[in-house]
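*Asks:* So, here's a batch of structures to check.
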Structure P
Amino acid sequence: MPKASDVKKNTAIEHNDGVYIIKDIERSVPQGRAGGSLYRMRMYNVVSGHKIDETFKDSDMLRLAELTRRPAMFSYIDGDQHVFMDNEDYTPYNINTDAIADEVRFITEETEGLTVISIEDSPVGIDLPASVELVITETDPSLKGGSATARTKPAILSTGLTVQVPEHISTGDKIKVNTAECKFMGRADK
């Protein structure tokens, strides 16, 4: 059983007689407290999708839930669900779009390195690769000599995600985006 300070995003824990996926963690160090940090975690119940916020001390012990991770690829959207297909046995995994709203911003049919997370054969979430390649659909025109400056401009990507890019990048360029920080990393290899 790990301490609250050792738990990362997209970890599944057993809490209050349910299984929750941790979607966001905020660390705070209260002033005047003789002790450690506090970890505020936003979690989603894997069965109901119910969202809760809980705060744990850094020394609190959390019980991990049993997870299965399978490599998969995005297949199509079916109503309010995204359907992924297992890369090995072609099993379809239907996941409620609301449960993976943050991850969907990085996913296209070409996205490689996706992993479907299941608990007791029920798909509950996805893990993204460290970076993805997306095409810019809209941005201001590129500026000659823009690569010599550190100024940036907003760019809307094919998934609807908006990131800041250098001025020399233009509409139609394929770029690499860091999925953890939602930041431009560079042009993608042609």
Structure Q
Amino acid sequence: MLKSDHHHWKLQLGEGTILVLLGIVAVFVPFRLEFAFVVWLFFIAGVAGLITTLIMHRTTGFWWSLLSAALAIGVAIFVFATPEFALVIFPLLLLGFLVLEGIITIMFALDHWRERSARWNWMLASGIFDLSLAALIVIGLPETATGALGLILAANLIFGGGALIGLALAAHGRLTRASA
């Protein structure tokens, strides 16, 4: 294993931890009162993903990671640019985000599967989970539009962060075994 791979697992672990912490914060923020705060969580998660992705530009799934980060940042910028409109269509915006993020994450997982990376199944489960959250929004409309969206976003962040942590710890385990 290359020395730079050692840093990559730490970056993934850091990004995963940030996502889990942002998800925990999202659980405790009342969505209707703090809509802008929830959007800032989107933005911070996207920026953390972008920084990690750019530093790890030679790793498996780079383009899928870049697309995922750009999607989160793009949604946040759209909401900041048109807050009144975005608040009205936020359930549909979150639905679209979760569908796209689910597909991107599944494609990321498949890239890791092709490279025989350990724990690629964590990312596959995260993508399927995102698609399941999107289905929850569709099934629960219009009720999900009033309060559950913050919790759905929190679940997305916590599960996605947990998947990155699992991927990072698997990479660290490979490094440890390779150096022994």
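*Asks:* For which of P, Q does helix-only ellipticity at 222 nm (-39500 (n - 2.57) for each DSSP H run of 4 or more, over all residues; to 500), calculated from the coordinates, equal -30000?
*Replies:* Numbers: P: -500; Q: -30000.
That value comes from structure Q.
*Asks:* Between structures P, Q, where is mean count of other Cβ atoms within 10 Å over residues 92-99 highest?
*Replies:* On the way: P: 16.6; Q: 19.1.
Between P, Q, the highest calculated value is found for Q.
*Asks:* Continuing with the same structure: Given a value of 35 for relative contact order in percent (Cα under 8 Å, 6 or more apart), calculated from one of P, Q, which structure does it belong to?
*Replies:* Only one of P, Q returns 35 for relative contact order in percent (Cα under 8 Å, 6 or more apart), namely Q.
*Asks:* Matching task: 90 is the computed value of volume of the Cα convex hull per residue in Å³. Pick the structure from P, Q. Intermediate results must be reported in sequence, preceding the final value.
*Replies:* On the way: P: 149; Q: 90.
Among P, Q, the structure yielding 90 for volume of the Cα convex hull per residue in Å³ is Q.
*Asks:* Supply the structure label, taken from P, Q, corresponding to volume of the Cα convex hull per residue in Å³, for residues 52-139 alone with the calculated value 78. The partial results should precede the final answer.
*Replies:* Numbers: P: 157; Q: 78.
This value belongs to structure Q.
*Asks:* One of P, Q was used to compute FRET efficiency 1/(1 + (r/R0)^6) of positions 68 and 172 (r between Cβ atoms, R0 = 25 Å, to 0.05), and the answer was 0.70. Which one was it?
*Replies:* Details: P: 0.05; Q: 0.70.
Only one of P, Q returns 0.70 for FRET efficiency 1/(1 + (r/R0)^6) of positions 68 and 172 (r between Cβ atoms, R0 = 25 Å, to 0.05), namely Q.
Read the figures in this text as sums done on the coordinates, not as results from a lab. Note that the coordinates shown come from a computational prediction; the quantities given were computed from them, not determined experimentally. Cβ atoms are built from the backbone, for glycine too; each structure is taken alone.
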